[in-house]
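Each structure below appears as structure tokens.
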Structure I
Amino acid sequence: MTPFDPEAVRAFEYARWQCAAGVYGATFAGATSPFIEALLEAALVSPGARMLDLACGPGFVASRGRARGAVVRGLDFSPAMLAVARVRDDAVSFDEGDAEALPYADASLDVVVSNFGIHHVPRPAFALREAHRVLRRHGRVAFSFWAEPLENIAWKLVFDAVARHGDRSAVQAPAPGGGFGTPAQCAAALEQAGFADCATRLVRATWRHRGSQALLAALQSGTARMAALLEAQRPSAWEAIVADIAAHAERYRDADVLALPIAAVIASGVKR
């Protein structure tokens with residue numbers, strides 16, 4: 001077994017998100033944005049709260065937190081993502097930094113949220129411990145993570161097609177340092193980081209596309225590991241994979257669009 005290399009994970013994620021930054025808002029944000037309000041609700045974001053949007057990307061969560069009256073900062077390790085965020089919302093302060101070593105003082109924040117960011121950090125446990133450190137007593141953390149593929153049809157279509165016609169093991173990407181396969185794992189990670197009153201909630205949404213080609217384009221240009229999986233497939237298998245996705249996606253057609261069910265786990269906790 002290849003030893004876990006956090007720097008290899010960091011380099012992989014960095015390269016992918018640098019490339020995706022310019023198109024993320026028009027591609028994969030359509031999947032992640034529907035969960036922002038549930039994330040902010042889980043964190044009880046309110047006027048005046050000092051809030052950090054961790055792994056903020058283009059800053060969509062930061063902007064929504066500011067709209068609630070919070071005093072918001074965003075942090076990301078991708079300069080390209082931060083450049084997009086600063087153009088989008090110049091009323092938020094965006095910092096370049098490492099989620100595993102936050103550049104903020106102890107007990108300086110009221111809320112830390114992360115929308116589908118924690119599992120991209122090389123060592124999610126480090127990021128959660130850092131969130132605990134920078135939160136004041138009774139401060140809240142909340143993060144989102146994709147639910148299992150059975151709940152995420154957009155993912156299941158791709159995974160099933162690759163399993164039938166391609167090779168899921170062909171992806172050239174370092175193994176992640178940690179992830180969350182179930183709601184229980186999300187809650188356990190928060191507890192291990194020192195949080196109390198840990199809770200999880202399954203939230204469902206719909207990701208709409210004109211057709212399966214639009215879905216594939218969004219995944220190829222706006223994601224990291226899913227894009228790597230698709231790129232790794234043999235050219236000789238690609239046509240069959242695309243056709244398989246198109247055929248099975250049709251059952252989710254609603255008038256002139258595909259209405260694909262997606263779901264996320266929202267996990268939250270409190271610093272006691």
Structure II
Amino acid sequence: MLTVDTIAAFLKDFAPIVLAEDWDNVGLLVGDPSRKVGRVMTCLTVTPASAAEAIRDKADLIVTHHPMPFQPVRRLTTATTTGRMLLDLIAARIAVYSPHTAFDSAAGGINQRLAAGLQLRGIWPLRPSDSGLGDAGSGSGRWGWLQEPLTLGQLADRVKQFLSIDHLQIVGDPDRAIRTVAVACGAADDFLEAARDEGCDCILIGETRFHTCLEAEAAGIGLLLPGHFASERFAVECLADVLAERFPQLEVWPARHEHDPLRWV
């Protein structure tokens with residue numbers, strides 16, 4: 001019999017909690033570890049739409065990239081969106097597990113998959129882990145080199161194709177030649193300096209601040225911004241495949257009703 005704890009143990013091995021950032025809230029966040037599991041939904045974020053989908057489709061466990069709750073909850077009432085979702089999930093006996101930044105940094109995690117999707121060679125963490133795991137492939141962010149140089153515009157097209165998106169933002173000359181590339185999913189302002197230290201020509205991050213764009217421009221580093229959602233959602237779908245392969249007796253699916261709240265008009 002598979003239980004919440006069985007799935008949690010696998011996820012802790014796949015994305016070791018020791019890799020998570022100190023400020024993060026990862027692991028089993030809601031639910032009974034001994035409860036039987038037959039249906040699992042993965043999602044980027046627990047939202048009213050994805051929570052309703054999990055309840056409607058009778059999921060036993062949600063594996064969400066972004067933690068919920070993230071900050072300590074002092075009151076659990078229907079007065080807040082988080083409170084309403086938590087109360088509904090608890091009433092439906094749905095557990096919630098989040099790997100978040102541990103999944104970002106794992107050897108088979110989001111940034112590794114993002115770098116591989118861009119066809120980088122010699123992929124290595126921007127900040128190698130000192131967790132003592134003995135896993136040379138783990139750490140924060142990634143960087144590598146392109147087999148053949150591309151222009152910044154051509155690399156942007158490759159990003160759009162890999163992430164199945166129509167638009168992204170760039171900082172830098174689209175005709176500039178790019179050979180070494182860094183990646184860091186989500187909100188990743190603080191990786192610009194590490195990319196510069198490694199001599200990267202360009203860094204892809206999910207989203208950033210205006211002043212980080214100015215810093216990149218001044219440093220002569222190209223910047224690709226596909227959006228927070230796009231930079232991570234693809235990996236949620238991959239994680240559903242990983243769980244389905246490891247536990248073929250489970251029914252696993254990525255949330256069908258979550259979307260990027262940002263729109264291009």
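Readers should treat all values here as calculations from the given coordinates under stated rules, not as data from a laboratory. From a predicted model like this one, the values you see are computed outputs, not experimental measurements. Cβ atoms are built from the backbone, for glycine too; each structure is taken alone.
Here are the numbers for this structure:
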read-out	value
Which entry (I, II) yields the derived value 7, 30, 33, 21, 8, 1 for P(r) over Cα pairs in 10 Å bins from 0, in percent	II
Per relative contact order in percent (Cα under 8 Å, 6 or more apart), the highest-valued of structures I, II	I
Origin of the derived value 14.6, 44 (Rg and Dmax of the Cα atoms in Å, for residues 62-157 alone; candidates I, II)	I
For distance in nm of label points 7 Å out along Cα→Cβ at positions 54 and 254 computed as 3.3, the structure of I, II it came from	I
helix-only ellipticity at 222 nm (-39500 (n - 2.57) for each DSSP H run of 4 or more, over all residues; to 500) derived as -12500 - corresponding label from I, II	I
For FRET efficiency 1/(1 + (r/R0)^6) of positions 78 and 230 (r between Cβ atoms, R0 = 35 Å, to 0.05) computed as 0.65, the structure of I, II it came from	II
